[in-house]
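Enquirer: Below are structures written as structure tokens.
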Structure P
């Protein structure tokens, strides 16, 4: 890691993140007394159900990988898979009791704040659905909440701190007493402050990932559900604000889906992690929340739609400057569907493991946009780091007719380059115009990643050398589907303009 890379990464951090990265003593669990469950006269609504993870005795399947559980912290198993094991999205009393016995407080992956947060909420949702939770697990729940109270992820913020707040609210409402009251008040303060920052006016989550947007939306719906069950503990003003935010988030998600009803792949995004949009809409309806109305705006994405064609265009920031961990170098990429089927795609996400494949999937060449001089628009590195970032310097759209934008990610080159892109839906075609502004010679590569089942006619500019090469589409974690990439290559002086016609 070069000093420059570290500097351009760290300079965007908030002071609170720096402080908590330096000062993070092990939390001390303090309970005034063992809390009891709170009584409620409210109504519990069936939340979204996950598929059963257990596939046999001590065998589990997460992220399309099946393993035997020989230990909760096996160093030979990817960390994200182990996290899923600790989440308990499909609780089981025997496995829960085993977890308590084999995971002493503060030890191992399961006591990191994020898995603690998901597990606390999942165990409580299971209990509120009528399950008989073993007493040892109820005692452990209180200990986990007390531990989480002192380990909120202020060093990360973003979706992690929202998950922390949700868990504190769940524990604070589920239990009674002084400790629970403190957890509830703390969780509400964190959540409401963070929602105001993290959910943009157009309803999009500020990390600009449709997948994480869906996860945050599920959390919000779970909180509305909790408030309905514990109306005396959670004031109506909170629940009313959450319902309104959820309605707008549902509307944003609808605009970021293809006609097949599933999310577009911008930044970290894949199927099979967050609930499907339809499941979120149905859950909201069970809670009395309908899809709101919104126009894509502050999140930066643009949707073009005419007849049987949909284009979703990324003219968005990478995410919050202080937490771009789920960002890809995908600025000015787009996805295209025609007659209900995906045609042009981004490559998706199949791994969070640090290494060449994670870097490749985050890199510009894995997206349907333009690469200059073989480097990424934004300096993605490690698994979740970004140094210098591409910024959208202009953006314009007119209804569903056209959209155009420009970014400055290549201004860091010795001869600065600005990329302008215009997308226009015409009769039977999508017209893509790329203009690269510079003063010297550069190598330019336009990449159009095709859905594995699509074969559109793509006519490149005559000043481009065409190459059709094999690629890979990653619709889920640990899944790679062969596809085709249509690439146009140019080496010469800038400025230069390239016009592509994608016949539909």
Structure Q
């Protein structure tokens, strides 16, 4: 295999979302597995839809994920620069002129209104797909010159050849075939001088020596147009691989309007997901290793990645799986790191001014084994900051005949002992020994009496952090 060069080419019309992040990740893993280059190229010619901060979002969150481009607009290789399409317009015009000279393209002076009217006529006549009627294909040189002299704007269209077959071996899907008769004459350069996607990416991929193109399956129908341009320019084509869709748990295509699943990398960072966990989880969205391993380091994924194991079936975004993966990473964090992750969420939601650093650290460490993401600390630790109301389950526990016995015994123990986790454990053991109450009756009864809750982490740690005064108040 010659040197691998792959590209991720986002448009700055939005922020980095799950689908694009996975595309970038698979390109990155493929490049690094073969010691190749991963290029970030910006397709920014849709100026009307470009948003402020869109390009910066791509850099920032790719870096957050650990997907670092070898080349990009901010780290260019002079041999291939520039990396923004808006800075390459002269290149697109140069090769369009070549296609005009060879008769593979022509100037089209039809206005958008004329085109729309014709497409509407085709639709009304029952055509399943509309295409350009080739009105300008056979204009004479004199007619073209006259239109240009009159200042009429024009686009440049490719002349689709008759009866040609476009066949390629998709890395993921196998052999794919298209026929030219199913494609209308398409635009290379619009009347405003901006290239179309299918044309610009061919020029860019060739000049940047891109060897493989991994992209979403929605681009599969674009491939014959691109192969057509490669053939007309007598250029070798890269190898293509079209990745399957990401779907939700109803097996519907993941959409930005799907409110059940967070769509953007910024949301995951802001919610306290770890970038290493997101990197790991997204690698399993449409790819599987050749064993049962599910938790990988960055280096392990690069080593294990095999393009032949990319899935041909849609990939379900499993929120429970993400929670499990992220929990595995959170459990491995050092005390300082989990503290730094979780404290801002507590600070934003609760008044923690009267809490010491030691108390907060112990609280966070208490919940560390169960956290699925950083922000979850707010919900799970609520009983330490708010007065909980008794649930129906808790009220039932208070009616057990053993509960008043526990209440009396624990109150006496509190008044006669110091307040440490060790002493609280000793109190519980003594009550168990002296009363004969054990199991659920003991631990559920004490938990409801002292914390007003039926569920929580280790009881002695919970009571220690609640504090003696709060526990006595709950007992009353």
Structure R
């Protein structure tokens, strides 16, 4: 086969051969070869690419305004960033998500793609230094503030997807709660019969717990808009023009339409990973709630003949290669599996956050990769649970009535009337004779009409 056409670009370590049709340059190609780890590339993280383009665009605007970039170069960089923000050229981000270097490889990948595309817009060939990745696209920046800011913007964007999925699942639960509002059933604690409730109340509670996390996630994600942009390498702002440092956060707020503000202490903000730890914990909280809901759906639909069987999940695939007619609760099970993975990703974020030394944490790439995967899993899991399971759930009203009637749950209604001890005696008798109504008629005949009404 003929060798793929190539061009030669250079970085501080020397010449590098690059496929001619690639927009990236020498440092990206080195990183592509250096980190053959996960197989997940930055191209799979569009939120990060868009956020990087927003940072570079804001920087180019300020740098043009203060005279640090020629107008034609700045305008070409801004135009190239617009294309990235529109979803173009993302295939030119081949660096592995699992990488060393504190994000330098990803930052340079963006710098090189933007520079080469800007060169094309100016009528220059790829690899031309008319627009230079370091001197122009990365002007007044370091990876340690530009990449770090982009990561936070990307998490904020991911959170919008998470909240939309939470609300979508909550709406599905609301709809089922309305449909099941009049169905009396048995409430349970510690897997034992407890007190009466309705199936609608059970599903309404699912909706409420999901909406709580929409609010909590939004509160946590707002921390991502406090950034260290302008701090360059360690937060001191070394090598950045004073006019740039004063203007860049306000310009980024204008570019993104978000309330971006500079952190109170840029040195601390350059190494502190606390906001990511909080957000990963928030994702773990969502995962824990989803696990609980999925477990409940599996329990309530268990059997159907030999279990609780009060609801029926929509059948999605045969449940066994051996047992005919068996249908497993595969959608809730898959939700559980996704949640277990999120628990592990939270642990990764915690380890990475504590692993920084002195003025930098080198592990922001694995922190963002973990959060990105966790949000992706949770969003897909909630969309799947809503569309493939919750909206198709039906109630077995007869089974709900039967389980309630055979239990001692209604005896709790007698406590205000006859006291706990006498109600306990009725419940014990009901367990022996198999009927609460019969036990009431036998032991507390004056209240037989009351329990009949309740039943």
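Enquirer: P, Q, R: which one has helix-only ellipticity at 222 nm (-39500 (n - 2.57) for each DSSP H run of 4 or more, over all residues; to 500), as calculated, at -19500?
Expert: Details: P: -10000; Q: -13500; R: -19500.
It was calculated from structure R.
Enquirer: Given a value of 2.7 for distance in nm of label points 7 Å out along Cα→Cβ at positions 394 and 410, calculated from one of P, Q, R, which structure does it belong to?
Expert: The structure behind it is R.
Enquirer: Then there is this: Of structures P, Q, R, which gives 3.2 when distance in nm of label points 7 Å out along Cα→Cβ at positions 274 and 402 is computed from the coordinates?
Expert: Only structure P yields this read-out.
Enquirer: Output the label of whichever structure in P, Q, R has the greatest value of Kirkwood radius over Cα pairs in Å.
Expert: Working: P: 24.0; Q: 27.2; R: 25.5.
When Kirkwood radius over Cα pairs in Å is computed for each of P, Q, R, structure Q gives the biggest number.
Bear in mind these aren't lab numbers, they're just calculated from the coordinates by the rules spelled out. Computed from a predicted structure; not experimentally measured. Cβ atoms are built from the backbone, for glycine too; each structure is taken alone.
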